[in-house]
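These are the structures in question, set out in turn.
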Structure P
């Protein structure tokens, strides 16, 4: 498989936890002209994709794509349709936030051929949403989900955060049960990470916020997992759950070491054996492309063994684990020999298990997976 990721560098307002590259609308002068300039640069970047590139999946994220108005959103999707061969695309996802989604935008997405939407809900507790800096309320989140259903979307993913400061396990599970009642197809569940330079990090530095201890975070994670499994959901990746057959194809391609192109400022990609990342500045991104240059700020080709190790780690994010025969066919390396004594030690510690031609994380290792991956690098 191959995928295409497009980064939209705009949002209505920066959330208190966000360290992704995006520009709040209030800080963008002449917003309409800025968007038009970005679209012109993006179209040139898409036109420069390798000949024959035909993705199986397209994912438009950000930022917040639905921070664009309906006409701009339509222009973006038309641009993609002009420059990307969509005949082979099986999954086309666009991220949306309840605070910037309306019926008109939902209809624009549907008419363009988008068949999956990822809705950034994060919490069903209004006080928690305010602390996170979200624009919407819980009621508006539900209204946004209903708009997508009314527009004809039968594949909707919802984002949920847990381990929020001051939040108990039971309060978090109330969110899980509330979202299950909506009957989405997919849930992405992430522990709140306090990233340097964000408003939450500043609050933490002055003692106004205390991060949830690791033990409590693990308790919430496993309680969330048990609840979703009991409801018949599949836990297919460390942070992702789906109804049967509704796993995110685009992200499965990432985790199985597939190729993907990244377009737009701050976008990352991996094509033709090379990893690359675009410059994290919209003006610089546009200037480089307008001058006939490349927007890439970083590019490297991993040595075969380093690439195999990286593939082993990302594949282990999947609950199904690493198919050892498929891994050898894809990378040319034996996963067990590649990992050596570290693998034996992790198995002895009960963090990895080997059987039926597969290597996988144990249930115990799911919440401490970074520790496992660090040993395998």
Structure Q
């Protein structure tokens, strides 16, 4: 299984393979690889006759293999891209086929059987690409084993939340811009770990910014729609400073804009924040870089966690976790006698601060 960067590097060097099977929960890299193939393998004039874009819900595997076996017309290659391949019925039926069983007994359908055979003897002038989004093929199946052995097989996993800021920094750098830790954090907190959404929003920011410039928090807030004063970063800052007025203003804003700031995400983010503070208390080495590595955060934030740990001792943190759990359950309707999410958040912040 290859990494996305290596696949793209090979493609840019025009090192092509007959079959690419791109799968996984994170759609960003699947789109990046398939889009590159779609837009760069063939010259524009050749695409009309030698490039087929099809969809999994419209064809079966037998028809796709039929397309792949055709020869290009006055071109070195033909390209067949199967978008939404997760909708191919044959692939969903045969998630756990036994590799060694005969197709008549194992349940391998004719289309899957043809695909396995095609992988052994692919058409060398065809580049066949499957975009199998949001899921993966069962590793026990004959098809999965054949794909891993005879094709470029790629799985794209979702990043953990604490990995997203570093991804943002690297992505911005690849576009010839820079970004600080705070700005990366703001984007990740506001947009989550959807890399496609993040990359699209960053493109909106840089379109009118001179290459080589820094994407500052102010630029991010202005162009992505993140409120300068009402965001999770500012809420955490208010909690550390015990700024009751600021914390309540932010919570009231969250409650009135729940679509952008759902209660479940606010509680989840606070839980992750206080978990890091608790972990900081027990670190044997609290030096900047050692603590950053242990907490899985940028070193820029360690001073903030140190200040928070001085404010919230371990007994208080234990109580905070119980408050967070109670708020989370009530926001989901458990033991809640009609209290709104806004009121639940106000009560949560009051308990944390007092």
Structure R
């Protein structure tokens, strides 16, 4: 009997397990589809303890957030539901010290790796807007930081400067332009953290991985059902989630495109996402509303800085598939930031127009 099947049999499923097979496209956790002789399906995951050092803290977050959400939804597909172990626990630590959890499978749903039409991007915005609205009264400061300082951009700059000073693989001379461009935007990168310190922005429950493939859509209507993959849920700013969605979803080229002339921010997709997000989560303060485009700039800047830091450090964090891969990635993100700066007045105008439409 394989390890995953042994783990699956320690959860309270309905019926006898007939299969337990690898499932999905995730790169962090080990994910399996479990099927029983009653035709019921479940998602089993082995949690990556290398990426997530504090699994009990991570699971405490997941338990608290899913319990909060489950009390607000009418359709069970609109929230993840943990399956208890046979001993009544919310997750399993097996005899080898490995952690496992199980969810009910979300039936009659689909998960897209990329938007097939603009409405898919809109529905991802609705999903993450709903997530924010539903958790607006949740005490974010009670959550564990599963990855400390994950979106603390000033701290990312601190680590960048250390990598630059060490220059362990003698690469700084190859990217002098990029180093200069990122350094001159350091003050901009601190904007959101400064607003948080000044009390201008509320601490929120944030998802921190707002890609389209972390949204489940109804397979008939293609409307948003729920947000999945809650491992990086922790305290943060709404602008983080909004901004990372724009960084990835409104880009006109791949994250590692070598021809940066192809890279820009698609303002139509930006407007589409704002429309969906605000329709689901309309009650924002003026400062929080203004933080959204800043989130797009900051998350793009921060991501590019992380790629450049890893390049200087010898490519130890992000998987690379060709020489200079992280340098290419840092260049696309820099080009996106530069394009946002050029289009900044237009981005603010679009935000104001979409807000006005909602009244």
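Coordinate-derived values only; no laboratory data. Remember, predicted model here, so these are calculated numbers, not experimental data. Cβ atoms are built from the backbone, for glycine too; each structure is taken alone.
Identify which of structures P, Q, R gives the largest calculated value of distance in nm of label points 7 Å out along Cα→Cβ at positions 191 and 295.
Details: P: 3.4; Q: 2.4; R: 1.4.
The maximum falls on structure P.
When mean count of other Cβ atoms within 10 Å over residues 7-14 is calculated for each of the structures P, Q, R, which structure yields the highest value? Mind showing how you got there, number by number?
Numbers: P: 22.0; Q: 13.8; R: 17.8.
Max of mean count of other Cβ atoms within 10 Å over residues 7-14: P.
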